[in-house]
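Each in structure tokens, the structures are laid out below.
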Structure I
Amino acid sequence: MKERLEVGQIVNTFGINGFVKVYPYVDDIYRFDNLKKVHIKSKKEEKELQIEDVKYQKNMVLIKFKGIDKIEDAEKLRNSYIEIDRADAIPLEEGQYFIADLLGLDVYLDTGEKLGILDDIYNSGSSDIYVVKNELGKQFLLPYIDDVVKQINLEEGKIIVHIIEGLI
């Protein structure tokens, strides 16, 4: 399991006082209220920053980091990703999983045949969609519903699915 979880991406600056605009990757954007520090990761570097202030604008999070006081400083953070330590994550309820823990798991049919590897997960509004890719590169889109996803076993690194008629 990964030590850190990605919770958002800095997409722009906001104002002239060092705020950044963050596109959140979390279900509850107000979870940023409880964070004290985060890790900022870009292609060039990785650093830990302390959160000074958090505000919200529509579906975006506005964050002011300690030591980032000018728009020029905030601009350098654009396109970086925000990660948190797993210890700072909100505890999950039974049957819930972090996407980072699911990606890369082997996906098997309930008949025992390997379908592929979980390549991506996105939300369609009514449910999550699991993107499974086989060794030939073919993708299968599976809704995360009880009739389809039968078992997730992180210890064994596999997901068991049942293909209902008309799905594939």
Structure II
Amino acid sequence: MALTSSLLPYLFCGLVGGLLALRTGIPAAPLAGALLGAGLVGMSGRLEAAEWPMGTRTLLEIGIGTVIGTGLTGSALSELRLLWRPAILITVTLVAAGLVVGLWCSRLLGVDPVIMLLGAAPGGITGMSLVGAEFGVGAAVATLHIVRLITVLIVLPLAVRLLGSVTTGHPSS
């Protein structure tokens, strides 16, 4: 499996973006930085679309799944025994909110309901983009999820720190 020349600039910009983002201290900084770095190259329109060698994306997705899966330990299972009710409530609420927001945005903004429903769904970029690709709208869905993910990665840690300092009476470090 040889890397295609169209992929190299994306890899370089993703690497640089990920390394620069490490300096910010935000959670998942390398992921957000790599997304931003490679995404800006793609959105610039100056380069052709990247072509991944056959099977490479699948291997990377397996690797990412494995990294996440290694965090699931016996203590995570113990926590699930305590958190199953909130997990169900959060899941049902997010799916319902995604449906309402997706349909509302579609009507209000005149955008394809499939794009809006999948873009508002509480899934990850990879999963929802793959589902979107099956409907021919993968790039649009990925764009919506990238904006959401980067926003969440920046806003929520700030909110948690702010709420932490308000609830404890002193700033979090």
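The numbers here are math on the coordinates, done by the rules we state, and not lab data. These numbers come from a predicted model, not from an experiment. Cβ atoms are built from the backbone, for glycine too; each structure is taken alone.
Calculating relative contact order in percent (Cα under 8 Å, 6 or more apart) for structures I, II picks out I as the one with the greatest value. Kindly point out which one of I, II the value -25500 was derived from, the read-out being helix-only ellipticity at 222 nm (-39500 (n - 2.57) for each DSSP H run of 4 or more, over all residues; to 500). So the calculation was done on II. Match the computed value 2.4 of distance in nm of label points 7 Å out along Cα→Cβ at positions 90 and 154 to one of the structures I, II, and report its label. This figure was derived from II. Hey, distance in nm of label points 7 Å out along Cα→Cβ at positions 18 and 106 derived from one of I, II reads 3.5; which structure? Going through each structure in turn, the value belongs to II.
Source structure of the calculated read-out (distance in nm of label points 7 Å out along Cα→Cβ at positions 34 and 138, 1.8) within I, II: II. A value of 2, 8, 15, 18, 15, 12, 11, 9, 6, 3, 1, 0 was computed for P(r) over Cα pairs in 5 Å bins from 0, in percent; which of I, II is the source structure? Structure I accounts for this read-out.
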